[in-house]
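Q: Listed next: structures, encoded as structure tokens.
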Structure I
């Protein structure tokens, strides 16, 4: 089965009933931590880790590469698991999601904002308008 994205209404229906498995990507350099500003709902305008849903039939490795390409235009050369984040439905608009978080490296530091994101940049100090679960993860794991 070739992985494919669900139509939005089907996505909302399914993930309104069961948890969603996602990947979040952490890019860190001497410039700080890379965050993207969402250009779409839910969470439009919030800064976040580039990330997304693992598609049915898609390996984790392929998901990491696809999400990096779709979200910021980076090609990944290395990645390692650094933790998980749980998003509970009563505290956020992202449904009940569980993200597997990977520290990733790229061969280039050139990134390309895609339709998902209004802006992408490195931060040495966290912005006020950040996804709260990502802020908590950054602080708890001393990523800055």
Structure II
């Protein structure tokens, strides 16, 4: 399973399309609110192959006025034993550095895929996901 924190509808459509192409049987669970993801992810973590996180979330894309951030999620996950690789796909480079540091200290494998250009999901994110999935096959 791939767990994702992302609030942009157009990006979500593109992530779904790439995942359907490279790993059509891998379930994808997406949250637009970090607090809701934190509350719901525990039962899914044992089945998780990969986590992909944005940082900045827009309140109008969530059901709450405070959807939190990827940093909120990173602080919670970094305190747990590593279970899978994490991709940080945020344009907020300062917070990506914070998130990377927290995960590094917790022993998690972290990849950074900055959203640069119009096709970063189709090329950069896709390439990293394929590499991670190939390594995890028996």
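Every number in this text was worked out from the coordinates using simple rules, so none of it is lab data. From a predicted model like this one, the values you see are computed outputs, not experimental measurements. Cβ atoms are built from the backbone, for glycine too; each structure is taken alone.
Q: For mean projected area of the Cα convex hull in nm², which of the structures I, II scores highest? Present the calculation step by step, with values, prior to reporting the outcome.
A: Working: I: 8.3; II: 7.8.
Going through I, II one by one, mean projected area of the Cα convex hull in nm² peaks for structure I.
Q: Figure out for me which of the structures I, II the number 32 belongs to, where relative contact order in percent (Cα under 8 Å, 6 or more apart) was derived from the coordinates. Please list the in-between numbers first.
A: Working: I: 32; II: 24.
Corresponding structure: I.
Q: Assuming -12000 is helix-only ellipticity at 222 nm (-39500 (n - 2.57) for each DSSP H run of 4 or more, over all residues; to 500) as calculated from a single structure, say which of I, II it is. Before the final figure, lay out each step's value.
A: Details: I: -6000; II: -12000.
Value -12000 for helix-only ellipticity at 222 nm (-39500 (n - 2.57) for each DSSP H run of 4 or more, over all residues; to 500) corresponds to II out of I, II.
Q: Say we calculate FRET efficiency 1/(1 + (r/R0)^6) of positions 74 and 130 (r between Cβ atoms, R0 = 25 Å, to 0.05) for every structure; which of I, II gives the highest result? The partial results should precede the final answer.
A: Working: I: 0.80; II: 0.55.
Comparing I, II by FRET efficiency 1/(1 + (r/R0)^6) of positions 74 and 130 (r between Cβ atoms, R0 = 25 Å, to 0.05), the maximum is at I.
Q: Compute FRET efficiency 1/(1 + (r/R0)^6) of positions 66 and 90 (r between Cβ atoms, R0 = 25 Å, to 0.05) for each of I, II and report the one that scores greatest.
A: Details: I: 0.25; II: 0.90.
Comparing I, II, the top value of FRET efficiency 1/(1 + (r/R0)^6) of positions 66 and 90 (r between Cβ atoms, R0 = 25 Å, to 0.05) belongs to II.
Q: Thinking of I, II, which structure, once mean count of other Cβ atoms within 10 Å over residues 18-25 is computed, gives back 12.9? Walk me through the intermediate numbers first.
A: Numbers: I: 18.5; II: 12.9.
Source structure for this number: II.
Q: Next up: Quick check for you: by mean count of other Cβ atoms within 10 Å over residues 10-17, which of I, II is greatest?
A: Ranking I, II on mean count of other Cβ atoms within 10 Å over residues 10-17, first place is II.
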